[in-house]
Structures are given as C-alpha cells and as structure tokens.
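Asker: Each structure below is given as structure tokens.
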Structure 1
Amino acid sequence: MGRRCHFIAADVGKPEEAVRCAQEAILAFGGVDVLVHCAGVAVLGGLLETTPELWHRTFDLHVHGLFHLCREVVPHMKRKKEGTIIMVSSGAGLRGCPNAIAYAVAKGALPQFARALARELAADNIRVNCVAPGIIRTSFQEHLTPEQVRNNVENRIPLHREGRPEEVAQVIELLVKNDFITGETITIDGGMAMRMA
C-alpha cells in the first residue's frame, strides 16, 4: 500500500514498556498523529475468584498502559495542535459481565477516560473517543463453547450474527477521519446493548 511501518514489541501493561513503545514510535515517525489503544486480554473470574494480582494486572494492561501512552504522545499532539486518540473498550465495560469482573470494570473505565481526556484536550484540537465492540469473531472469543456461540447469535444479538473485525476497524477509521466527533463511545454490537440479556 506504499505505507511505511515500524513494528515494536512491548507489553504495554508495564509502564516502562508502554513509555518505550511510545518513545520509539515518536522517534521513528517524528511524532504520533493517531493513537489507537486496543491492547486487551480476556480475564475470567468473579469477585471471589479474582486475586488481587490478577485485578491489578488487568488494570495495568487495559487502563494504566493507556495512561502512560497518552502521557508520552499528547505533548507532541499539543505542539501540532492536532491529534486523535481512540480507546477500545467493550460491551462488557458498558453492561457488566458475569464471571469477568476485572475485565468489565477495567474496560468500563475507558469511556470515562475518553470523556475526561476529550474535555481536557479539546482546546488543543485533540479528539478522544472510545469504541465498545460486542461479540466479534476473533481469537478473543475462542473460549466460548458452540452452545454459547449459538445462544449469543440466537438470543442476545438482534442482528443474529457475530461481528467482524473489519466492522470495528471501519468505525475506528471514521473516528480518525471525522474531526467533529470527540468524547463519544460508539457501540459496535449488532444491537446487543438494546437487549436485556
């Protein structure tokens, strides 16, 4: 496609690696115009099954890593008076999720993070938004049994199918290109948020 790419291996759940990742990207490209934070891992377990270590690790990956990335890239965006930050949350973060309390709470922090940061950075023409995918057919859903998949499609998703990764990517692309949207969380879930399940 004629694009220049620079790949960086990092665990953004570790502060020093999140900082290194951002600094290396800035060094490679002279700045960052768009930050899309979509790091995540399924973390299963209810309150009593979730250890303090797992709780903190979940927040390190989903929330704290994003905090450190933003602190590195925002000064460069401020100097240019332009930039876009997009956070990938989850429907679980909006509705809660049985047997995944750490994941749901951590992902639930992202829409508020986006709103608060959007207000803070609007005067610098930096837009901050969030997307909340529902059930998307990726390796993230591999732990689901065929019965759970069928139940989701038949009873939980009004459009009666799982989403596709490219449908999430299309919304992220929209949020990058449309410079009059900020502080919003857009659900991409086939209507699942409309239904009590």
Structure 2
Amino acid sequence: MSSTAIVPAAGRGERFGGAKLLADVGGVPMLDRTLRSLLDGGVDELVVVLPPSGRFDTVRLLSDSRVLMVVNPDPARGMFSSIQVGVEAAHGDPMLVLPGDMPYVSSRTVAAVLAANAQTGAIVVPRHGGRRGHPVAVPTRLRPFVLRAAATGNLSDVLKASGVSRAEIDVDDPGILRDVDVQGDLS
C-alpha cells in the first residue's frame, strides 16, 4: 500500500504575525519546502489540511497531483483536529504526520521513518540528540483511535493509549525539532 503524509496547515500563525506558511524559506514558501521534503522522501500522497479561508496561491506543490487539499472547518479547536481531518481523508499506510511549519526536516529523515515503519509496523518517531520530533509514522490500523479521540486532544496521548509499540530511530537531522512559531525561528 502507498504511504500518506498528513500536513496540518490550518493554524492562523498569530505569533508569527500571520501568513506564516507563505514565508520565504530558502527562496520558496515554507509550506512548499515542507511538502517537497515529504515527496522527495518517498511519500506517495499528501493530505494538506487548510483553514476555511486563506490564500495559498504561491504554494506551487498544492497543485501537484499527489496532493489532496482538505479543509478543517474549525481549526480553532487545535492542531489535533486538523490531524483528524487529514486522517479521515488519508488512504495510505503508514500515515506520516508533519506540521506545515516544519520546513527544515530532511527528505532523508522522511525516507528513514518510512523504512523503519515498513520494517517494524510500529509507530515510528525520529529522535535527534535524545529528543523526539517529526514526522511521526502512524500505522493505518490506528485510524479509529485517532478519529474517536476528542478534537482538543493531542496525537501523542492517543498513540500512547493505543497500546501499539513505538520505535524511535536516531537521525542526524536537527530539523525534526525545528518548527517555526515566530519570525526569529527562520534564522
């Protein structure tokens, strides 16, 4: 079966000052860079979860045939609600979760997470310097756990409650820990 990545991208980016996912990162919009990492890492399908309103015209990869855009009707509920919307639309196994504001994750890390999941069938979490990060590989058999949880919850708690084993893989990629919340996070 093909793999899917769920990319929550419905937040308002208030601490950033708005339009965070369109900010320039290495000459391209942040969201494009995040999506490119996933595609180059071997993910077959991307489910990008967007807000009900917003302009993403400059994000070129949103028009790629491997990208499905879905809308979180109420993103104010939090990021987990966007993950749920993405899980509902996803078709692949595993489902990788990578927030749209993590443009520094290496495609090599994406490939390593996919490979570890193929080998173990477990939840796979990359680790750098002893700290866990993203993307997280979630086996599709956990879809019901994710969809039944409260929209205000979080993925970590749901995965722990599932009882499915977790494999952590060490990667030489500080990008797994680097999300962009404020303008200063880009430097």
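Asker: Here P(r) over Cα pairs in 10 Å bins from 0, in percent was calculated and came to 9, 33, 36, 18, 4, 0; which of the structures 1, 2 was it taken from?
Answerer: Of the structures listed, the value fits 1.
Asker: Have a look at 1, 2 and say which one yields -8000 for helix-only ellipticity at 222 nm (-39500 (n - 2.57) for each DSSP H run of 4 or more, over all residues; to 500), as calculated.
Answerer: 2
Asker: So if we calculate mean projected area of the Cα convex hull in nm², for residues 64-167 alone for every structure here (1, 2), which label has the highest result?
Answerer: 1
Asker: Then there is this: When Rg/Rh (Cα atoms, Kirkwood Rh), for residues 96-135 alone is computed for each of 1, 2, which one produces 1.12?
Answerer: Value 1.12 for Rg/Rh (Cα atoms, Kirkwood Rh), for residues 96-135 alone corresponds to 1 out of 1, 2.
Asker: Follow-up. By the measure distance in nm of label points 7 Å out along Cα→Cβ at positions 56 and 160, tell me the structure among 1, 2 with the highest figure. It would help to have the intermediate numbers written out before the result.
Answerer: Details: 1: 4.9; 2: 3.0.
Largest value of distance in nm of label points 7 Å out along Cα→Cβ at positions 56 and 160: 1.
Asker: Another question, then. I have 26 for relative contact order in percent (Cα under 8 Å, 6 or more apart), calculated from one of the structures 1, 2. Which structure is it?
Answerer: Going through each structure in turn, the value belongs to 2.
No value in this document is a laboratory result; all are computed from the given coordinates. From a predicted model like this one, the values you see are computed outputs, not experimental measurements. Cβ atoms are built from the backbone, for glycine too; each structure is taken alone.
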